[in-house]
1. Figure out for me which of the structures I, II the number 12.6, 41 belongs to, where Rg and Dmax of the Cα atoms in Å, for residues 153-216 alone was derived from the coordinates.
2. Among I, II, considering only mean count of other Cβ atoms within 10 Å over residues 105-112, which has the greatest calculated value?
3. If relative contact order in percent (Cα under 8 Å, 6 or more apart) is calculated from each of I, II, which structure is the one that comes out at 19?
4. Can you spot which of I, II the value 0.25 was calculated from, given it is FRET efficiency 1/(1 + (r/R0)^6) of positions 9 and 353 (r between Cβ atoms, R0 = 41 Å, to 0.05)?
5. Ranked on FRET efficiency 1/(1 + (r/R0)^6) of positions 201 and 313 (r between Cβ atoms, R0 = 25 Å, to 0.05), which label among I, II comes first with the largest value?
6. Using helix-only ellipticity at 222 nm (-39500 (n - 2.57) for each DSSP H run of 4 or more, over all residues; to 500) as the calculated read-out, with -18000 as its value, let me know the right label among I, II.
7. Rg and Dmax of the Cα atoms in Å, for residues 89-304 alone was computed and gave 17.7, 55; which structure, I, II, did it come from?
8. Identify the structure, out of I, II, from whose coordinates mean count of other Cβ atoms within 10 Å over residues 113-120 was calculated to give 19.2.
Structure I
């Protein structure tokens, strides 16, 4: 056996092991990813009471007004962060500290849903926990699908890490799979490799299944790598960040957090929500002029006691995504001065790539419907590709067992 053939056999074995190890996971990820590509539309269909209509074509209320109304309705509540989506406001909340006991108040929820045009509260729940009451399964469905997709429905750090490890195996195996499609031997390389890109119609089911697995993996190989690596980014940052930092100018999560932490959390900043919003608007206008982008609309705000700072976010012309905190400024909670500016592009190449990967992975490139439809189809393809790989192994296993029996 030649050295080259030996390498091929070793890689084929590794590909088989990796494929069988990740097959069930990739089938699950593919199917849940297809659902999540249209999660907003699905949620509106399942839970119309949590999505507002705007028949009078009113302008959304100010960001500060949303926070003020939530805290006025529940005095023991503190708004952590919120974003204004197309037809609802998703708001994360926590409990204030009781000055008498020094302990947090007890509040029955950690999330509020508001009407972006009136500020009225549409619903409440505990994040990552079951909704209760009539039709609660409809409210639990998408959070469960998301949890299954990202952490095997555990909602734990180890669940995210496990998914990240599987994604790392998937990413490395994508290179092995690509190598195995290359023809062995000398002569007519491109002609022989061209056969690997084709599916022979009318062939036996075994041949058709093999062709579909090989050709499908080749045609969509870039996406297989991108989605594998972006899954590593989401679940295994201890691997993703060093690699990205080695290849590009990159500001990691620890760098961002470490540069903003203050000695003691600031629970009561001098600026209230309205003053912070005004400071954020002014800062964002200055940054838009400096970096030559257009502000499309306010998107969200947050207050981070550990930083003693507010985050002010907008949708802008340089965003990759239609949702998410891409264009933001961090405002000091006492002085209103700019502490940090984060833009989706133009600052650190590694961070630009990461933001783009995030949008690609979650089917959100400027909210384009056709891209979401493509990701829906890709999720089904990923599940099918993993299934065909298992079928190939199972049939070859059956042949080997039958040959062994004949030999005896």
Structure II
């Protein structure tokens, strides 16, 4: 590499090599795991920086955070034991009485958490329709706003919100913008580049990609008291990501770009095949030119559009449930972003109180052969529509 010593390596190369990791003592190219829960002080009884106790993290967790920060173009990234614990830390750090603006439909766990804080008098909340900037601006203007929450693409209908426009509205009101881009990982969307103050990902999903950990991550460019407060919430709650899970996350991220590229390609093939299908009412996927969010999604995702989509089945709610039952390749399971394809009847999982179409099936498209996945959905739809 001597002749190319000044060459700036691509992010794909940097992530594939876990930031060109080489263990100093052995030359190992795979990071080791440091599982210690406590650390001995030195001969002067001073703390050996930067670690002294597990709640502050570990070398392995810090390595995973460094990989994510580089992908996000962030100053710092902070890993949590789950996506929900990361989101809770953001809400928890807010002063009592803060006003949050959030989508009417979003990941149901975070929505429920915001509503719980509102019911207990900790915060107030106003809602907007995902992707509708006029409604977002009106909600922000309703009262002094502290935090605006954007999820794009929006789960499970996959509406697209213009992050830059949302950031402009948010900052004009003196608030901070959180962008949940779990459905489009930083290999596709760098929310901080579009003006988000905090980028959030459920690292359980695409970042890990193998359905074997739970994790959440927050990334920022500008630190300060608010970031210190969020870090303190993680410390006091004891929700730093454990070392073994961080090690699995590093392993997963090394193939992120390849996995996401294949998932996006498969999703586009499936969405194109089923658009206008006689047994479907709709295909919800920003990659389709007919989708209302297509142009914004193209700008925000480098034209890849993601591996997540939903279909609305014709017939009854039971027809939709039966379609999931009859799938033979798609796993009928919750989560997304893994190498395996999943199908989920969203209303069953999110409950009656969540505003989701009763015949909507959420599909997480994996890296299998696209033709096999198309055949599986076709046969499941046919069986679900056969007369009893």
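1. II
2. Max of mean count of other Cβ atoms within 10 Å over residues 105-112: II.
3. The structure behind it is I.
4. Structure of origin is II.
5. The maximum falls on structure II.
6. Matching structure: I.
7. Considering all the candidates, the number was obtained from II.
8. Of the options listed, only I reproduces it.
Every number here is computed from the coordinates shown, using simple stated rules; none is lab data. Remember, it's a predicted structure, so these values are computed and weren't measured experimentally. Cβ atoms are built from the backbone, for glycine too; each structure is taken alone.
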